[in-house]
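S.K.: I've put the structures underneath this note.
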Structure I
Amino acid sequence: MNNLPTIRSPWRTGILVCCFLFLYAPMLLLVVYSFNSSPLVTVWENFSFHWYKVLFEDSAMIDAVLLSLSIAGLSATMAVVLGTLAAVIIVRFGRFRGHNGFAFMLTAPLVMPDVITGLSLLLLFVAMGNAFGWPSERGMLTIWLAHVTFCTAYVAVVINSRLRELDRSIEEAAMDLGATPLKVFFVITVPMIAPAIVTGWLLAFTLSLDDLVIASFVTGPGATTLPMAIFATVRRGVNPEINALASLILFVVGLVGFIAWRFMAHEEKQRLSDIQKAKRG
C-alpha cells in the first residue's frame, strides 16, 4: 500500500485555528486582564499585580479555596478507591445475581440532574440527622460525601474501560505460579491500570472542585466552597480579583495536567516496550 503525501488544506488549518481560539481565547483574555490595575474588568489601564495582592489579602476567598481543594482531594481519593473496586467487581467477577442492577446504580449519577442529586442528598442527610443524630450539621463532611457519590461513577467508567482492554494472561500466569489474587491485583493489575487511575483521580478532582449545585444543597452556613464564593461575588458584579484567582487556578491545573500527561505517556511507552520485549522473548 503506497504512502500518500499528507495534504495540508488551508481550510483544515483555518478550522483548527478557529477552534483553538474559541476554546482558549477567553482564558487568555482573562489572564491578561488579571494584570490590569483598573477596577473595571474590560478597561485596560496599566500592568499591575494589584489584584493578586488583593486576592491574597482576602481571607474569605482564601478559606474557600483551601476548603474546595481539601474536599476535592479527599473526594477524588475516596472515589478512586470505590470506583476501582466497583470496576473490578463488574469486569472480573463475571455475571452474578444483581449484576445489571449494580451496574445501573453505579452509573446512574452520570445521567442524574445535579438538582435532583443535590435535593435527594439533602433529604437523606436531614433524615439521617433526625433519626441517628449524624450528621449533626451540614458542612465539609456532607459536601465530601455528596461529591464522593457522583465522582465514583465517573472513576468507575474510566477504570472499567481500561480493565476490559487488559490482557488477563499475565494475571493468570502469576496465579499459576502461586501468587494470591490480592497480590496479583496490587503487583500486576494496579500498575497496568495506573494511567486510568490517575485520569480518574484528576477527573474526580476537577468535578468536585467545579461543583456548585450539589454543594449548595448539602452545605451549611459555616462552609463556603470556591464556586459558591465566586458565584456570590459575580452576582454583585464582575470583580477583577476573580480574574487573578482564575488565572492562578488555570496555571495550577495546567501544570498538574502536564505532569499527568507526561506520566501517562511514560507509562504507555513502558507498556508498549514491555509488550515488544515479551514478543521477542
Structure II
Amino acid sequence: MFDFLQYDFIQHAFMIGIALALSASLLSPFLVLNQQALIADGLAHVSFAGIILGMVLYNEPVYIAIPFVMAASLLIKYLSTKKTINGDAAIGLVSALSFAIGLIIVKKGQGFNISIESLLVGNIFTATSAELILSIVITVIIAVYILFLYRPLLLMTYDESYAKFSKVKTTLLGYALAGLTAFFIVIGVRTIGTLLISALVIFPSVISSQLTKSFKNTLVLGIISSFIIVILGIFIAHPLQIPVGSTIVVIYSVLLLILILFKTLLRR
C-alpha cells in the first residue's frame, strides 16, 4: 500500500507539502484575523504573470517570479494606505493587471510551451529540487519571523491603532508580512496552483476558529490541521490521479462543514 513512498518525486512532494502547510498555517491567523486574506488570492494571480515572465527570461522561472510578486505585494500594501483606495480595491487592481499581462505574454510568447492548466491547478509531483529548497527556506524564514515578533504581530492583528500607540513599527511589520506572503505564494502556485493556493492560507484559521477563540490555540490548531490535511491530500490524490491542491481544498471544506454542523447541533 505504501510502496509508492520509495520514489523520490513522492518524497519531494511530501516534503514540499509539509513545508507549504506549515508556512500557510503560520501566516493564516495574521492575515485572516486582520481581514487581509484576499491578499493571498490577489498575489496568486500576480504570481501567474511572474512565472510566465520567468519562463521567458530564465530557465528557473521561480527566481524571476519571487522578486516580481514581492514587488507587487509591496505595491498593494502601499496603495492600500492611500485614503482614496481601500485594501480590496488595491488587491483587485494589481492582480487583474498582472494576470492580464501574463495572458498577453502567453498569447504572444514564442519558442516555449506553457500549460495554463498546470499553472491554474499546480502539480506538486513535478516540483524541482530548487522549489523543494525554496519551500523549506521560506518556512524557516516565516517561522523565525513569527517566533521573534509574535507579540508585536499579535497587537497589530487585533488592534493596529493600539499597536502604533505602543510604538510597534506596524508599517515595517506589515510590509515584511506582505513580502513573506508573496514568497510563499510563488512556491505554492507552482505546486498547488493559482486558483487554490490562497485556500491553504484561509482554511487553517477559519477551521481553528470553530474550535477555539484563543489566538495561540488558533495558530497551533491551524498548524496541526494543515499538516494532517496536506499529507492526507497527497495520499488520496496520487493513487486516484487527481490534483493534490483540489483534493486538499475538498478535504478542508468537508472538515469545515462537519465542524459547522456539529456546532449548530450543540446549540440546539
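S.K.: Can you say which of I, II returns 3.0 when distance in nm of label points 7 Å out along Cα→Cβ at positions 65 and 129 is computed?
M.R.: I
S.K.: When you work out mean count of other Cβ atoms within 10 Å over residues 185-192 for each of the structures I, II, which one comes out largest?
M.R.: II
S.K.: Where does the value 0.98 come from, among I, II, when Rg/Rh (Cα atoms, Kirkwood Rh) is the thing being computed? Numbers along the way, then the final one.
M.R.: Working: I: 1.05; II: 0.98.
Source structure for this number: II.
S.K.: Where does the value 1.5 come from, among I, II, when distance in nm of label points 7 Å out along Cα→Cβ at positions 17 and 193 is the thing being computed?
M.R.: Going label by label, the one that fits is II.
S.K.: If we compute distance in nm of label points 7 Å out along Cα→Cβ at positions 217 and 249 for structures I, II, which one ends up with the highest value?
M.R.: Largest calculated value belongs to II.
S.K.: Could you figure out which one of I, II the value 22, 20, 5 for semi-axes √(5λ) of the Cα gyration tensor in Å, for residues 9-56 alone was computed from?
M.R.: II
S.K.: Output the label of whichever structure in I, II has the greatest value of FRET efficiency 1/(1 + (r/R0)^6) of positions 137 and 153 (r between Cβ atoms, R0 = 25 Å, to 0.05).
M.R.: That would be structure II.
Read-outs throughout are calculated quantities, based only on the coordinates presented, and are distinct from any laboratory measurement. Please read these numbers as outputs of a predicted model, since none were measured by experiment. Cβ atoms are built from the backbone, for glycine too; each structure is taken alone.
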